[in-house]
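Each in structure tokens, the structures are laid out below.
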Structure P
Amino acid sequence: MDLTTVIRTVPNWPKPGIMFRDITTLVANPQAFQYCIAKLKQQYINKNITKIAGIESRGFIFGAALAHEMNLPFILIRKKGKLPPPVIAQEYQLEYGTDKIEIQPDSITPKDNILLIDDLLATGGTMHAACHLVEKVGGTIASCAFIINLPDLKGTEKLKKYDQFWLVEFAGE
């Protein structure tokens, strides 16, 4: 299946010059969504993954479905202030300023091999922070998975220490 035909591109949103890749059209298409989960499962079924962690919010969509499909626990990595304590936080850089993501420290053990999932890899900042967060609580990063990679923004370089996988790329534009 060609996912580029089911992912809507919204020009100049949320600001001029941005070509926003909108996955709402993908998740509204049962065949496309099922295809994504099947491809991710095929990639990771024999990789000794013990838990899947999704990054808020669109990583929850794919991560929870894949965790269900693979009969694995699903871990939430949320924006600051969204998880009840205790939590461990990791700060990361945004275009203008910083933000934080959090995880509950007892959700991952040192024996866990974690598959991290988000919908899109752009600069890699959020996923890089999520990797550090999982490592802070003792987990090992098995891989970082995405539906979409935007190679021009060089997120793969920021994550070069980690295994990476994505289903579709949108170069240029």
Structure Q
Amino acid sequence: MESGNDFVTKRAGKIKPHILKELPLPNTDQLSSGYTVLQDALVHLGQRQDRLFRMLRVRQTNGQEITLISSLLDLSADQICLLYRYRWTIEIVFRWLRQTLELEHLTSHHPVGILRQILTALIVWGLLIIANQDSGKLSPKQLWRQLQADFHQAILEYGYCLGFQGALSLLS
């Protein structure tokens, strides 16, 4: 909560929400998420009175009732339910970005910057696959690692050349 990141999670047993304001329920019984909203409220959590959270009590498609807690106050109940429902899909996408495209960290916090970085990585990945499709020797990941090693070697050799030229200019 202190990191500034937003979240949607299922309420844990020890968290005691204090309801401040009940919000109107959506007009439809079942939302596009497949959930039915039974309660929607703004709450404080535990002893913390300095921050508002959204609490949704919902019935899932399997009939089970759960309570969701979110820091996203401006989203609709359906959007919060969709985020919770697709949380594993979202995690799989991020894992794929980290493992396959090797995007260990994002260089931007702005959505456009993040999209540009992901698209650039996808383009490079596609080019690696195209460049390697005839040889079949290396996987795209292995080819990427080889290109990184070759690039680092080229930089090192260029540094040696600059250093050698600098030493020659000192001698003359």
Structure R
Amino acid sequence: MYTEQIIREKYRKLTLLLIEKGLLITTMESATSGQIASLITDTEGASAIMKGAFVTYSNEAKIRQGVSAETLERYSVYSKETAREMAAACRKAYAANIGVGVTGTMGNVDPANESASVPGQVYFAIDYNGNITDYYLELEPQPTRLMYKLAVAGEVADRIFEIMGE
């Protein structure tokens, strides 16, 4: 399990690595509601690698930013297919090298998507220059919403480092 301090340090290192390599990153976040983008931009100089990001907390917001309504209907908002479209759409929107899409349910059932909502299940995808890899997490109960977000963020950072060969 990660502590907040460990995750923040991980993102400091990730942001500095992206700056060093000149790689742009963006996110489309639902379950983490912008936490990953916030962690990236906590490091000075992050404007060199983060031009913007999306918090798409509702299905409508996801559709407005490029996720197909058909995908949401066929696979649900909580699926690897949705996470993949989120990652691709945000990467394309900002002409970034890396796009991260995150969707899932944290500690409670989502009243807007009750039939698809399973607390602790999170899907995310990373689009690295057009190559998309998707992931699935089952989170242990966390004491706060922030800790749910940070747990997901820690996993996302680890996977980005892996994809980059770091």
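FYI, it's all coordinate maths here, none of it is from the lab. Quantities reported herein were computed from a predicted structural model and do not represent experimental measurements. Cβ atoms are built from the backbone, for glycine too; each structure is taken alone.
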Query raised in the report: Thinking of P, Q, R, which structure, once mean projected area of the Cα convex hull in nm², for residues 48-143 alone is computed, gives back 6.5?
Result: R
Query - Which of P, Q, R yields -15000 [helix-only ellipticity at 222 nm (-39500 (n - 2.57) for each DSSP H run of 4 or more, over all residues; to 500), calculated] - result: Q
Report task. Supply the structure label, taken from P, Q, R, corresponding to P(r) over Cα pairs in 5 Å bins from 0, in percent, for residues 56-103 alone with the calculated value 5, 18, 22, 18, 14, 12, 8, 3. Result -> Q
Query raised in the report: Of the structures labelled P, Q, R, which one yields 82, 44, 28 when Cα extents along the principal axes in Å is computed from its coordinates?
Result: Q
Query - With distance in nm of label points 7 Å out along Cα→Cβ at positions 32 and 120 derived as 1.3, matching label from P, Q, R - result: P
